[in-house]
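Structures for review follow.
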Structure I
């Protein structure tokens, strides 16, 4: 069965029995059990890495070598983001409130992002991955991820940029870190209700002000700006490269479609093979199919879950996508360029039709 065809055939209602059986197998293997030891070690390593980088920065003082420290901070902030992602999915603790508080501290006080804003956005993504009008991750923005978004471009410049957007994808990720910080502040200052708004704003102000004060003490204004630019660029690039290949280029679900849970999650997701190294670099997000089927499964259990999920999908005739890292990024670039061509076609249509004979 073709993946796109399966998405568009919601009448095949296998989910109530098939997914329940898959869930039973996963539960029987203990793959939903918490892994407190694993996360305790992760927390110690992250805290140690931040402390070591802080000491190095102080010892270096006014030096352009600080740019390497800034890049390292960007990497560690991304790793903190992976940890916060797991906590927000209730993977760390058994208690829901404990996970929520851990996610809030990691996001607001350490990464400098709004936990509430990210959780609301990410919950919508998990509820309808790659579905037009419902998944915020494919909504129209700097990039057009769907034909509908591409055909909405109107000016000659935006149309041209959209037709080449696959090649602009990786450079644009260098700005994603700044964008995430701005979106966090914008969401907290908006009128939409936000739980613990004052606390989140307070933590963000304390986090950002402490970073600025520390950098102003260590570096002159020019190097301080360069430090922040490098850290944000590495943070956005690393985070974007970890999330982008998981769904981009997979079937887009039409706005009105209602596929069952198992088809919705598996057909819109892609795994990235590469063993433990890729798992480490991507924070476990390379097991995207398993993560979408079982969002609260602890990260270290996803590899074992794949050994159950992959053959189960094969038995159920559900396409299971898995490629290597280079192939995945190639798919991302080709998909974005292919989608972008629709913008050019739509832009040219009025000109073409104006020369067609009437009647």
Structure II
């Protein structure tokens, strides 16, 4: 039987982690907290080709080590040699697939899923290897995404940069919504999930071809979920039942200027998903043309927000040390492979 992995895609701070723990509570579905393998390694993947076959082994080792450093630890010992043997092609995406297959084997379930929202950038590549893969595209009112992102250590802090990213990822999501069949991709609005959780999850199960299970709503009782929620304030709501009506916070947490700026940069996508705009389109279009590039205030808001959240994380997040350890490892790894590539006499490539 052809495998049908599940990918939860969209934008961070859109409720995707809530959906992950709900689906992970299903008896057939295993979706671990994502270490973002493709996001962290995709840009440096070409550099490993310097060493040929041994470079592929080095990439396997580095990817697995990064998973081992993940603050939300996985309960398995990943077999590096199995990845080398079982990879269909000598590339990063197949390392990713093999790691998730090993996790699935550990759980004893039937289907694995991935909650790395960044996989929205790799939909075509996923479908090349898994034509039966299914995608749940999750969207949330971007203004509420901005409120949540500004309080998180994992995201941008400036309304300008949050809006640009939200617009870019929603634009890509809309593209795939129009390209794939309704059997391949499911549009899920965060507001529907928290307002009508049973009806919405039942529809998701129907889309996935899985039976609805009541125990999915006991996700917050799981020991692993509770452990993860205790690691960071950004994940604290996972250890609670679904909070109905948990939206519209932007109305009293964002300034009028911030709301107008966000809408000016995203109004087309906001309108596509039927989110009500606070200002007429002609006003937003004019404002948006004026804000083609970030201004001093936008950069200042980004830097100060980042510093504030990083400072608070030292006192509130138990995973802070592990997060920095992982980040330093990835920075040093990137530097090492760039230098190795240059010393090999290859031309440099744009890695962003």
Structure III
């Protein structure tokens, strides 16, 4: 059966719009950190939800900017949460980064790697020769995150780039969610090298479309839905790639960020956690002065965004408020948004 017509917050219609995701989509593409797990711990109820989808025949793959570990290692961690997973389901920025590298340098060239074992393995699998020093005259530097990346690694990369080596970054994530909180990500390390060399590298991972297109290719998706927790990489990247996006509020980006985000980072759907992928999704519908979602009404009164009815802390209120703000002729800085919507 065809799915009922859905509506994004910025294009909601005038009658109730409810969809069941898997009437419309055949593939789930999911980020990992902040969506499926946080450090070594699963984010509930991700294991139950993903198992349910896989059992129902939905294709599942994971699109991650983490290049420090091999797809086999990542798949083993996901499987440890009780989710049957193969390495082929893990689409990482290491493989995509090496593919990008191959367009810049000759086959079998010397490559200096700043990053983890997963990135080194991908470089070897790509037919390149690993080197560790600028003294080896590498043709390129590929940079990814690893917890043990040290000053000397960044220095050798900087020297090599200054000597003419091509430079590719697997990703530019500024932070990584960990059990203790947010930690610096690869973007901070790339920035350190950038400060030394004065140029920026092409990026293989999210938010660039390349990694999303590769994920669609390897899964054979006809209609993919991407779920992520970061607006700057996940949602923006999926939007650039032409893939419908879901923001899940279990990771980096929160209510305040999604309320104020510019058009390129606006998700089609907003959910609290992955359990809502198994429920009917209620999109906002236009009213005389605002938008209603479920039983919650949010209106624009002059320049004031106010919850007229319902719980301002609910996800329904957030969806309705996003619709009001996204459709307002006033920029976010000119709007007086009810604090309960984002605090």
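For distance in nm of label points 7 Å out along Cα→Cβ at positions 224 and 256, find whichever of I, II, III sits highest and give me its label.
Once distance in nm of label points 7 Å out along Cα→Cβ at positions 224 and 256 is worked out for each structure, I has the highest.
To test your reading of the models, identify which of I, II, III gives -17000 for helix-only ellipticity at 222 nm (-39500 (n - 2.57) for each DSSP H run of 4 or more, over all residues; to 500) when calculated.
Considering all the candidates, the number was obtained from II.
Out of I, II, III, which has the highest value for relative contact order in percent (Cα under 8 Å, 6 or more apart)?
For this comparison of relative contact order in percent (Cα under 8 Å, 6 or more apart), the top structure is I.
Just so you know, all these numbers are worked out from the coordinates, no wet-lab data involved. In this text, all values refer to a predicted model and were calculated from it rather than measured experimentally. Cβ atoms are built from the backbone, for glycine too; each structure is taken alone.
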